[in-house]
Structure 1
């Protein structure tokens, strides 16, 4: 059902935790399945220097959260904004159709965190 990469990111998630004084935080949830994701960003000079996540949800939700943090580390905000739901799923070598909404949450949480950063900077 799940790819090897999904299982690896679920059992060994990367960048779990919270960034104190994060300058961008995004949270999204899916009432239908109960998944909730929060992404924390440390942005310096429009580059993501650190990113952490906290996720309450299924294995796919945890895996997509972990993967999105790896995809954006060191990227500019413009590059990070281009990361789509499909890109997250592709980076995990796919998700079952019933779990595609989990990749949507990961990309959405990332985009919300970037929007939060931009609004705080007054851009």
Structure 2
């Protein structure tokens, strides 16, 4: 049986003034299945094309933070106590940082993990 899921692309926007960005990952939430996960695959060459001086280590740490918040546990700090839906809303709130969420979209799926794989293949690779 298909269930509703929500997702947002994660993108790196090195220069806020230019507004150019590269999709580097996807965060996906399915309330009915209590599922929250992300997958990030930043392409160094594409990121360097936007900004040769971009701190790729800082980008990786930001993406690792998103992953930690999705997983919960001690690495997520105090936010780990929040339910997955609240963590998804926090992750997808607009922000003016180098790693930004895109708009939230919805769909139907029987398998959120497979849907996450499909979205990463389509939006990131």
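Nothing in this text is a laboratory measurement; each read-out follows from the coordinates by a stated rule. Remember, predicted model here, so these are calculated numbers, not experimental data. Cβ atoms are built from the backbone, for glycine too; each structure is taken alone.
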**Message:** Say we calculate distance in nm of label points 7 Å out along Cα→Cβ at positions 56 and 72 for every structure; which of 1, 2 gives the highest result?
**Reply:** 2
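Could you tell me which structure in 1, 2 was used to calculate distance in nm of label points 7 Å out along Cα→Cβ at positions 24 and 88 as 2.3? Numbers along the way, then the final one.
Details: 1: 1.4; 2: 2.3.
That value comes from structure 2.
To which of 1, 2 does the computed value 1.04 (Cα Rg over 2.2 N^0.38 Å) belong? Walk me through the numbers on the way to the answer.
Values: 1: 0.97; 2: 1.04.
Traced to structure 2.
If helix-only ellipticity at 222 nm (-39500 (n - 2.57) for each DSSP H run of 4 or more, over all residues; to 500) computes to -14000, which of 1, 2 did it come from?
Details: 1: -14000; 2: -10500.
Only one of 1, 2 returns -14000 for helix-only ellipticity at 222 nm (-39500 (n - 2.57) for each DSSP H run of 4 or more, over all residues; to 500), namely 1.
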**Asked** The value 5.5 for mean projected area of the Cα convex hull in nm², for residues 8-79 alone was derived from one model only; which of 1, 2 is it?
**Response** 2
**Message:** Please compute relative contact order in percent (Cα under 8 Å, 6 or more apart) for structures 1, 2 and give me the label with the greatest value.
**Reply:** 2
